[in-house]
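J.: The data blocks that follow each hold one structure.
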Structure I
């Protein structure tokens, strides 16, 4: 049974949502601020995290950054009263898998949770690949999520690795946006498309030292990883 971590500083909403999630079959721990949420995360194993954005002591974005830096690949959903595009993009930059604006329909939240868990479960069930790709001066070890060049090694997130593998498998060939989204995220929704844009920006930064490597935007078509 998937275990969830809910971090919400509104005590009433937190308790109601915790009770609802448990009733729907998701054992859920509740923390009322970011610091307590981090301590819960460190002390326990969770299959999915739900973070409010605006919280005392440690906001949801900061908490998500720490979760991502921990090396544990756990999906994150943000709950927030904010609906500004900049806030949504910030959420995806720190590694969000989904973003739900208050007030929200609880049944829709359950469907989003189930969809994300199915996607992660499907990825974990795949046999581990030991593929190593050469991209210009860089060596990409997919199975260990490592990108290396000149004795410098960078640990990639699972999404960065999946996206880079797709590019490497189609080097110098166009990849449609819809195909990439459906292959890695499971569907080509607006929010997943924004998330993919963030990860492509991150990959470009990883390759910025080598001007022969470009991830090109193909207007109306998708992307292409060009080398040389």
Structure II
């Protein structure tokens, strides 16, 4: 890690998933001193937090987990046990795995953390190509949030704007995997499953698992995921 007196700092949203791990590797490769933040938001696949903690430790970055139970409102298959996680991909409309306002909330916390650390860069591994149709993964949303961030914060108003980095937003899953492998990401230490069990095993059937597995095939790489 770079000396804190001279390093450029970044906040990295780290879920324990493939995309966020790659985003962290890209930030480190760019020379940022990375401070990772994960969220316990009432998700059913809470085991992903363990993966995030292990990734942060292995990649030698600071990490904190914030508890914000937006899941108490329900409305998503990822937080409400009464709603089944779909196992048949449907490209029409916004799926039930969408968590209302999740990335807006996550980025807001990251923004507050950035102000405290005097960091001017936030990395988030959203993707608008191989994704599930979530509205808060689109470039338009990121651009709007960045504009708001620099209107609503002291660092923005005082002429030190915050930049929201989305290095994966235009990449197919296979390209993300290829980029991560070049940077030394061990994808066996990441998870993507919406139905992850307490042992850290993926279902292999949900939308996220299918996109992940297809990405490894298209990248010509072995899928190291621990499946049930």
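J.: To test your reading of the models, identify which of I, II gives -10500 for helix-only ellipticity at 222 nm (-39500 (n - 2.57) for each DSSP H run of 4 or more, over all residues; to 500) when calculated.
T.: Only one of I, II returns -10500 for helix-only ellipticity at 222 nm (-39500 (n - 2.57) for each DSSP H run of 4 or more, over all residues; to 500), namely II.
J.: Taking FRET efficiency 1/(1 + (r/R0)^6) of positions 108 and 172 (r between Cβ atoms, R0 = 35 Å, to 0.05) as the quantity of interest, name the structure among I, II where it is greatest.
T.: II
J.: Further question on the same structure: If distance in nm of label points 7 Å out along Cα→Cβ at positions 52 and 220 is calculated from each of I, II, which structure is the one that comes out at 4.7?
T.: Computed on structure I.
J.: Here relative contact order in percent (Cα under 8 Å, 6 or more apart) was calculated and came to 23; which of the structures I, II was it taken from?
T.: This value belongs to structure II.
J.: Quick check on the output: 7, 32, 34, 19, 8, 0 is P(r) over Cα pairs in 10 Å bins from 0, in percent, derived from one of I, II. Which one produced it?
T.: Structure I accounts for this read-out.
J.: Taking volume of the Cα convex hull per residue in Å³, for residues 20-139 alone from the coordinates of each of I, II, which one would give 144?
T.: Going through each structure in turn, the value belongs to I.
Every number in this text was worked out from the coordinates using simple rules, so none of it is lab data. A quick note: this is a predicted structure, and the numbers were derived from the prediction, not measured. Cβ atoms are built from the backbone, for glycine too; each structure is taken alone.
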